[in-house]
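Given below, in the form of structure tokens, are the structures.
A short reminder: the numbers here are calculations on the coordinates, not readings from a lab. Note that this is a predicted model, so its numbers are computed, not measured. Cβ atoms are built from the backbone, for glycine too; each structure is taken alone.
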Structure 1
Amino acid sequence: MRSFDELDKKLLYELTKDGSISVPNLSKKLGINASVLYSRIKRLVRKKLITKFTIIVDDTLLGITVKATVGINRDPKLKDSIHQELMKTHEVVTISEVTGRFDIMIRVHATNLEELHSIVIDKIGKIDGIQNTETFVELQRTEKDPYYLSNQKTS
């Protein structure tokens, strides 16, 4: 395991809160020289601890009002073709192979419950090799910091 110090963790914490913060503003916030922060960020990217800088989109402004997780049982012989078909389904946003009572868990975004129903029944349910599905509609979501960043709050 690679070692990362407290400054690295503080940097990660601040960048996960606001990836668009300028290095000069971050420097003021952390009380660390900007040139030190530039080199630290470059090192974290080079060591692949930071793999991507991204944005968070407010899906509701795009009309996405329903999010669901769908548990899927599948024919193991058709694993690859099922995965390919799920990848082609644009409403499917993540695909995870899991242990437990399902083989796959997928995240689906829809504009409303009727559309979700259509996606699960008409698109996913008709993929060859899908044996059964169970849908869990998200009612509310609360995000929290990952445990490795939870004690990194700065003033």
Structure 2
Amino acid sequence: MAHIWAKRGSRPRAPRDRGYTSAYIFGAVCPDRCIGAAVVMPEVNLEAMEAHLAEISRRVTAGAHAVLVLDGAAWHTSPKLRVPDNISLFPLPRYSPELNPVENVWEFLRANFLSHRVWDGYDAIVDACCDAWNKLMRMPEQVASITTRAWAQVRI
């Protein structure tokens, strides 16, 4: 949910689209390297998740291994999911979105780039999602700030 400034007691107008066309951003970030990988898909399903994992795998530094924090969505936990060798999945406990750093990414994107707007169709929605993600990726300090978690630090 996004907020706007308005005079107390007023009911500010905001654009509203009564349509139901959607696109879905599958995104992951590395707070230490301040980079991310994302795909924008028309549906949320196993194939979309596999495309996302393939994109993350391409972005992992050679010789490194990524740990991807996930919530309990069905497409995250399917036994049919093909996970690249350089990625391990780390499922969070049920009903704990506050533990997932990427939830802050979605909130930031909605609040700063994607809320209170109406687009002319699916292609415009995809363009807006890609543009929003790319803008965030050009803000490395913001990426680190909203996704770093003390519990996720490597301890040697």
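Computing distance in nm of label points 7 Å out along Cα→Cβ at positions 55 and 119 across structures 1, 2 gives 2.1 for structure 1. Between structures 1, 2, the greatest calculated value of distance in nm of label points 7 Å out along Cα→Cβ at positions 111 and 143 is seen in 1.
If FRET efficiency 1/(1 + (r/R0)^6) of positions 39 and 79 (r between Cβ atoms, R0 = 30 Å, to 0.05) is computed to be 0.10, which of 1, 2 is the source? The read-out was computed on structure 1. A value of 19.8 was derived for mean count of other Cβ atoms within 10 Å over residues 23-30; which structure in 1, 2 was it taken from? Derived from the structure labelled 2.
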